[in-house]
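Got some structures for you, see below.
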Structure I
Amino acid sequence: MKIGIVSAYDYSHPGGVINHVSYLGYYLQARGHEVKIIAPMHRKNARYFGEDVLPVGRPIPIPYGGTTARIPLSPWLPYQVNHVLEREKFDIIHLHEPFIPMLCLSILTKSQTVNIGTFHACHDHSVMYWLGQPIMHKLGRKLHGKIAVSKPALDYISKYLPGEYNIIPNGVDTRHYRQDGPVRQELKDGKLNILFVGRLEERKGVGDLIRACAYVKKEYPNFRLIIAGPGIRLRTYYEMLARTLLGDQVVFTRFVPFDQLPQYYRTADIFCSPANSGESFGIVLLEAMASGTPVVATNIPGYASVITHGEDGLLATPSDERAIADALLTMIHDSKLRQRIIDRGLVTAEKYSWENVSRQVDEYYRTISDGYKEGI
């Protein structure tokens, strides 16, 4: 089949949806499909696997849902979309976040083939979706198949667009993130390393983690906090907070290139993701598990859909610095628990390998496509 995978967000700015789209395209192509990715791009040569990308629209940053969405807003976009669809003649168009303006909406409006939408987001509510329900209900009829990446993502989108959804999760590259391989030797000096990976945003809980580590320091001072991730607006605040509470026991790496991330996961003795909201799944949890690093996370729905507390990770109360510190200290002091969590985390990560996830998507494509043909 000829498949067009559409990203609502800037393809040259790595993030959860972009990682999903690029991996899905790569593995579907490995399964014998012809795949082209359609996405807005501010850097035209952005590629992750040498994939065929069709740039449509120039994104601009828009604050949305506690983060920044880089999406195209242009009156010329419908004309570009028309040109691409008429030229490519896809058998299936797979839209990721179909109702985020403006690329996915334009393509869904114009498409005359099988349309499948994947919904990634999870928030308490959405003013945009609430106001846009008439449009969502009208265009939602053009979605022949709907996927949610988790039960929390399904619950969120179902409030605004009821219907039948198939849950197919995010995947993890278990060949890239693995237990064996090089580490960051400059950080292997006898100190216990606690790692955070993610954007420096309030909803990611970076401040909660720094304050939790101040509690850890009182009981177990021989550790280092490594904060790996991009961020501009809150970076100075988090750096000042960390220096005040932790002194030289914190390292800010800024953005870590894709090929170096596994080294940081393997260097860490504990991975901690203390997000307080806005996570429908938590791919970083699986990256850590696949790397053989035990995970402490917060008990938000998206994370609880991946982690079984006490089995393949520990879950702490979100926004509770003391609870996060207690979970970290439990992991530090209980070596048997830590090893069990590592072992079971490796098994969990394998269930979410991209080989398994792409197979599920491929099978769903065929089911929806066969139903579409019967209905013609």
Structure II
Amino acid sequence: MLIQLINLRHWRRRHLKYSTAYEQGTMYKLARLFCLLIALILIHSAAMVYFESLGWGDALWLSVTTVTTVGYGDISAASWQGRIFTTVCLYLLAISLLAQLAAEFFEYRLKKRDDKLRGNWIWSDMNKHLLIINTPAENSDAYLEALIGQMRATPKFAQLPLQILTRNYPDGLPRELSSHRVVHYNGAAENAKSLAAVNANKAAYIVILARDGNDPLSDSLTFDILSRIQDIGSSATILVECIVDENRQRLKRAGAGVVIRPIRAYPELLVRALATPGTEVVLENLFTHDQSNLQRVDLNFSQLKWKDIITVFMDNDFGIPLAYIDAKGVHSNPPALHACSGSSIISMTSAGCNIPTDKISADFSRLHTEADTTR
């Protein structure tokens, strides 16, 4: 197993070198063939000027129409010297070079397209982009589709170039992901060359997903990736998933700006935390009883302005109302002057806070009395 892993990493390094060398070699070959073709056309044109007494415009026209096999026939070589030059320079050499040039160009285009599809293409112009590193061990397609869908629905990320660094799609991204204008690079984030290939140092946002949301060893892999990103230098806002709470400060010291628990069922929470750092603390606290929690206060009320309801709760240190419930459902964060009627109020309170309904009812009644007096 260890030998296979070593061989696999060696193959990836060699493949990266091969891809770069292949592109450089192909461009050099195309440039050389093109220069040879131009040289043959110029030599033939000079021969036509000398042996056929043509002007340079007519000589170039004859050379180009002949080498491209258009052959209008309006001008042709009449002398035996001109015909020899045409046969050797164009028929035997230039036309073959043009065919070879076209074949090399189309082969390069096909190779480039295949590399982009399989994640072997280095997008050198990728800049100020959103980079997602790793993919979940289970249900990665569905999770990424939901995550990227939320990112595209968020105005802050809607137009950003988006790239994924993963080894999960060697044959190409699923159509559901590629439809979101996403590209990927087939590599491992533990490899510094892969991080360089995805321009991690130029990214605006970096999301490091836990390799396995249930394995504490994933935190060690995340820490290693963070260290490599810091080595290459990055000013990106970095969000990481952390499994063990004791590792949070360690990851922050390593460069993470946002640390959140892996919540695979709600990728929306990750996107909100990335768009507005700090909200992850508030959201996570709502799931525990350590600091803040939500309480439901069941009492009937009618025709009260939402701002007055908030005032009553805050004056009594009963937290901050977030929503009210009526027969139609839950209404969160209504307008301040909205007249509310319902049977329950949901408030975010501190740990240990108990809300007496009789006190709230008395204050609501006082509000009604004051409103009647004002009328």
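Laboratory data are not the source of any read-out in this text; all were calculated from the coordinates shown. These numbers come from a predicted model, not from an experiment. Cβ atoms are built from the backbone, for glycine too; each structure is taken alone.
Tabulated data for the structure shown
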{"quantity": "For 10.1 (distance in nm of label points 7 Å out along Cα→Cβ at positions 80 and 328, calculated) the corresponding structure among I, II", "calculated": "II"}
{"quantity": "For 5, 24, 32, 23, 12, 3, 0 (P(r) over Cα pairs in 10 Å bins from 0, in percent, calculated) the corresponding structure among I, II", "calculated": "I"}
{"quantity": "Structures I, II, by mean count of other Cβ atoms within 10 Å over residues 152-159: label with the highest value", "calculated": "I"}
{"quantity": "Test item: mean count of other Cβ atoms within 10 Å over residues 264-271 calculated as 17.5, pick one of I, II", "calculated": "II"}
{"quantity": "Distance in nm of label points 7 Å out along Cα→Cβ at positions 40 and 280 - structure with the largest value, from I, II", "calculated": "II"}
{"quantity": "If relative contact order in percent (Cα under 8 Å, 6 or more apart) is computed and equals 10, the structure in I, II", "calculated": "II"}
{"quantity": "Among I, II, structure where helix-only ellipticity at 222 nm (-39500 (n - 2.57) for each DSSP H run of 4 or more, over all residues; to 500) as derived comes to -12500", "calculated": "I"}
{"quantity": "Entry that produces 4.9 once distance in nm of label points 7 Å out along Cα→Cβ at positions 160 and 336 is calculated, selected from I, II", "calculated": "I"}
